[in-house]
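Below you'll find the structures, each written out as structure tokens.
Just so it is clear, none of the values below were taken in a lab; they were calculated from the coordinates. Since the structure is predicted, the reported quantities are computational estimates derived from the model, not experimental observations. Cβ atoms are built from the backbone, for glycine too; each structure is taken alone.
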Structure 1
Amino acid sequence: MSFVRSGPRILIVEAKDEQLFRSFLKTQFEQVEISDRVKTFEDIISVMNHHQTLIFIAENGKENVTRFDVEHCVIINDSAQAFLMKSLNQCSANNIAYVRRAPRIIVMKVIGNVENTINEITEDFRASVESTRTVINAYSEGTVILFTKGNINKKLEFSDFYHKSVYTTEHFSETINILDHHALKYINRNTENKDWYNLTINIKDKYEDYKTHYDRMIYALDCLGAGMVLKEGWSEDSGRFFSSTGGYKVTLYTYMEPKEIKKVLFALEYMENGERIVDFDLYYKKKKIHWDEIKIKGISSKEKLSDYYRQELYKNLEEEDIRFISGLEDYIFATR
């Protein structure tokens, strides 16, 4: 369960020969095509993931970037370290007049009161509260902490970030390690006495392929950052030779409402062709959460309701995550 991750890296590069430098980037790195819809710095951050690096080709690399121009941007599917190593090894460093990093970015998921969380982190790091829209361009070093209530395991739009951020001169690695170790402290202090939920999920499958269903369910919950598995094992009513009344039981500790978890589980009960492949029975305080508690007006059948929640789930996943889940479903279909 992750509440903190790094953001995309940004390098400011002043090249002696810009065309030669662009040719080097094209031949040595896989680049991300920037669409015509990308006009601003906020747009370009929105299309990047945290494994990519933005290279901004500046006229003067020592100065802060005050004027953003997308034509000067190149996104590579690699790290800043890889860029620097290849520049040296391919003798292209001779064409670089100056290179520096923009402030490193940390993305933190907030549960509860965002303002209180920002104030506590600001005090702990002796940092400053800044405008998210301008903070990265305002400094040439240091670390910026961006806050969101969205899913940090997927690509985030710039609009998903809170309008205030925190800037600190502390080193990136030290800052992210401290935040990672103390994330639950900030959450517990600022959830306004809202309890987390201790849920029980019972996986039932007449074909007894519990591992595949477990892997598929846990993968989806992990992608959402939904919670932590506290305990798992065979249901008490399962014998040595399992029947459809038995199953595999998982205890999930989560900040998400039980009905929200039920929607995720119900999305996974059916395949895209409408075939039901598993039962995910959900219990909270020994009370079963039934499918009709998440019904939507105008959707009468379970199959269509499952498909609706599947599409909602996919909106919160990356393409590679969807492919992984679909691959497990193909395996289930092929082995029946």
Structure 2
Amino acid sequence: MKVRIYANSWPIRGSFTISRGSKTEAEVVVVEIEENGVVGRGECVPYARYNESVASVLTQLEAVIPKLKENIPTRDDIQKWLPSGAARNALDCAFWDWECKASKTSIWDKVGISPKPLVTAYTLSLDTPDNMEKAAIDNASRPLLKLKLGGEEDLARVQAVRRGAPASKIILDANEAWTPELYQQLIPELVKLDVAMIEQPFPSDNDAVLAELEHPIPICADESCHDRKNLAKLAERYEMINIKIDKTGGLTEALAVKQEAEKLGLQVMVGCMLASSLSMAPAFVVAQGAEIVDLDGPLLLETDIDNGFEFSMNEMQPFSAGLWG
């Protein structure tokens, strides 16, 4: 099996800001595997919050190249070779793509799902209340808006967006920036503003307090949720989990996480890192039937990969085989 691993970047339209900082480009790592003239591709996003970088992910992947060249692996092999995270995601998704193409079978046939268009959230970057209100006005026709928040002035931000987009469903992402005290101050006002969900209000190592607080608005685990290991504990603290294939380490584990979460009574959100449609395609598979879909990565980029997703009437259309799977 031939293997090609390389870094790539996608310019962001303007900039993208969350509580941990801003960036102007999405940095990704791509894996391409080839056997008998059939090529499979996978893309991942190294994330500093999880102690990942482009260099560290490349190093992880380079370490498994000899194993790939020895024999064609199984998906179980890939789960054993690498831990949950970006590196395994790129390799796992590349192998799914290769397997589909080699067997001339679509990903939908392999997983037994009939794909449907999905409404995705559209993310409003963290900014001043005035600027977020302007962004909300520009996107008021979108049915689902996700607001990046950062602590101070968050209530004013949500109020501003609600003024700008009175008909949109609103979900919030605090990216671990709140304290329990701030949470208790904000919740009554956020209920009045008809906020539908709050994502990761507290740091992942300080979320046990959620079991003691009231949840008039459903709370979703993001940074606290990676793979299946701690799902039972999360079910005691959260109503929902955010599955991202860069956290699970690929489509294989993501599908297993979804199945286990649903057994535990957790609702499912499927999210993404900032990346091209190549990253969104396997996540789109997981997102079929999810309560909330947040796969707007390509909408936030200046350009997208060839054969990328088509968005029409606020919906993502099922992707073509020319993209992936």
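Figure out for me which of the structures 1, 2 the number 5.3 belongs to, where distance in nm of label points 7 Å out along Cα→Cβ at positions 43 and 283 was derived from the coordinates.
1
Work out which structure the value 3.1 belongs to, where distance in nm of label points 7 Å out along Cα→Cβ at positions 59 and 155 was derived from one of 1, 2.
So the calculation was done on 1.
When distance in nm of label points 7 Å out along Cα→Cβ at positions 107 and 187 is computed for each of 1, 2, which one produces 1.7?
Label of the originating structure: 1.
Which one of 1, 2 has FRET efficiency 1/(1 + (r/R0)^6) of positions 51 and 251 (r between Cβ atoms, R0 = 30 Å, to 0.05), as calculated from the coordinates, equal to 0.40?
Checking each candidate, the match is 1.
Between 1, 2, which one scores greatest on FRET efficiency 1/(1 + (r/R0)^6) of positions 75 and 267 (r between Cβ atoms, R0 = 25 Å, to 0.05)?
Largest calculated value belongs to 2.
Using Cα extents along the principal axes in Å as the calculated read-out, with 71, 46, 41 as its value, let me know the right label among 1, 2.
Derived from the structure labelled 1.
Assign the value 9.2, calculated as mean projected area of the Cα convex hull in nm², for residues 27-170 alone, to the correct structure from 1, 2.
Considering all the candidates, the number was obtained from 1.
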